[in-house]
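Readers should treat all values here as calculations from the given coordinates under stated rules, not as data from a laboratory. Computed from a prediction, not measured in an experiment: that's the story for all the values here. Cβ atoms are built from the backbone, for glycine too; each structure is taken alone.
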Structure 1
Amino acid sequence: MSTAQFTQEDAKKAAAVAALSELPEAGVIGLGTGSTIRPFVDEIGKLVAQGRKLVGVPTSEATRKQAIALGIPLLSDDGPWDILVCFDGADEVDAEKNLIKGGGAAHTREKIVNYAAKKNVIVVDESKLSRRLGEKWPVPIEVLAFAHLATARLLEAHGVPTMRRKDGVPVKTDSGNYVYDLKVGEIADPAALERVLGAVPGVVEVGLFVGRADVVVIAGATGVRRL
C-alpha cells in the first residue's frame, strides 16, 4: 500500500496489531475504549478462540458488548483485579507520554483500570501526537448530573466548558453522568491542571492521564514506532 493510500483507519489497525507484542502469554488484561482499540479487541477475540488464556476487564459497555460477542471471558466490574497490562487509546499524546482521554466518554472507568494495571500500553495513530496537550483537544470532564450547571460555572475559571451533546441530546457516560469538554489551550503543567480540576465540586474525573503510559504504540504511513 502506498503512502497516499494509507488511511487513518489503516493506521489504527496497524497500531492494534503492533500492540499485540505487548500481550502476556496468559492472564488478565484491561480492554480500553474507542476506535483504535476496537480492532485490538477483535485480535484478542481471535487469540482467545485459538485457546489463548486471556481474561479482560472492559472500560465501557461498548467494549463489554464487543468482548462478549467475541467470546472473550471477562471479570466483574467490582474489582480489585490483578491486571498485567491495560491496552487503551488516547485522543492526544504529548512528548512526555501524557494523555488526554475521554473522547469516548469513558475516561473515569479507563483511569480506574489504568491505575489497577501493572503496565499501560497506549495505542494511537500519529494524528494524536502533539508537542503539548491541549493543542488539538479540550479536556473531557465527567461531572455529576446533579447541579451540573453550577459545576460548569466553576469550571469557567479554568477555561471554556461546553456540554457534550450528540444529535442535540446531552451525552451521558455509562455511569449516568454528563461530560463537559473544557477548552484550555496548550497545557504547560498537565499534572497541576489535573489536580485543580479534580478538586472542583461535582467533577467525577478529569480526562488528563499524567505519567500513566508506559508504552505508546504509534502507527502512521511510514510504519509503527514506540515511545
Structure 2
Amino acid sequence: MEDKATGKKVLAIIPSGGMGRRMGSKRKNYLPLNGVPVLARALAPFEASTLVTAIVVVVGAGDEDFCRREIVDKHSFKKVVSVTAGGPERQDSVYNGVRAAGGGWDYMVVHDGARPLVTLDAVEDTLRAARRSGCAVSAVRVKDTVKEVSGGVVKRTLPRDLLWAVHTPQAFRADILSKALEAAASDGFLGTDESSLVERLGFDVTVVEGSYENIKITTGEDMALAGCILDWRESGGR
C-alpha cells in the first residue's frame, strides 16, 4: 500500500526496547496507560495515518512473540509488517528495523514507543515537512533557562530563544536515513537521535513545532502525568 495522493511509500519504525529501569519494569512500554498499553497508544496514530504505508516495531530480544500477541494482534494493528529484535543502542535498533523492512521505501519516520501521546497531526505534519525538505523533526521551544555546567559550576547561560527540545516523530527521505545509519555504524559514531546522525553528514533538518504533551515515559511520574493529560483530552480540554 502507498499514499494514494502522492504515490510514496512510507515506513514507520517504532523502537520500543527500553529497559525501564527507572520504573522498575523491564517492559515499561507494555504497561497500561488509562487501560491501554503505552506502546499501543504510540502505534495508533501511525496505523490511522493515510500517509503511512507500513510499520516495523523493534523490541527487546526475546519480546517479539509477546509484542506480536499482546500488542499487534490484540489491538488489531494491520500495518505492522514486522516485529523484530533491537540492538545494544537505539540507532542499532532503528537500523535493525530498516533492514527488517527491506527496500523500496521513499520516506521513513521514526517514533519512540515510549511516547504514547503523539497525535495524528504531529505524525503527518512531520512527514509533510520531510517531503518538502528531506529531513524533519518534531520539537518544542525550551521554556526553562538552560546553563552549561562543568564540575558543578555554571560556565555560561545558553540563549533560550535558540534552543529547542527535540522529540519524535522524526522523518527522513529513506535514502538519507539509510546512508546516515550506515555511516554511523561504519564510523563507530553514537548519536542520541536519528537527526544527529543525518546532521553529521551535512543535511539540513527542518524543525516542526510539536506539543509539550508529547512526553516520553521514563519514570512513574511520567505515567501519572500522561494519565492526567489523557483525562484532560477526554474531558474536552482539547
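Here semi-axes √(5λ) of the Cα gyration tensor in Å has been calculated and equals 29, 21, 16, so which of 1, 2 was it run on? This figure was derived from 1.
One of 1, 2 was used to calculate mean count of other Cβ atoms within 10 Å over residues 138-145, giving 15.1; which?
On the way: 1: 23.6; 2: 15.1.
Going through each structure in turn, the value belongs to 2.
In terms of mean count of other Cβ atoms within 10 Å over residues 34-41, which of structures 1, 2 is highest?
On the way: 1: 22.1; 2: 19.2.
Top value of mean count of other Cβ atoms within 10 Å over residues 34-41, among 1, 2, belongs to structure 1.
Quick one: mean count of other Cβ atoms within 10 Å over residues 50-57 came out at 15.9 when computed from one of 1, 2, so which one is it? Only structure 1 yields this read-out.
On mean count of other Cβ atoms within 10 Å over residues 186-193, which of the structures labelled 1, 2 is highest?
On the way: 1: 15.2; 2: 11.8.
Largest calculated value belongs to 1.
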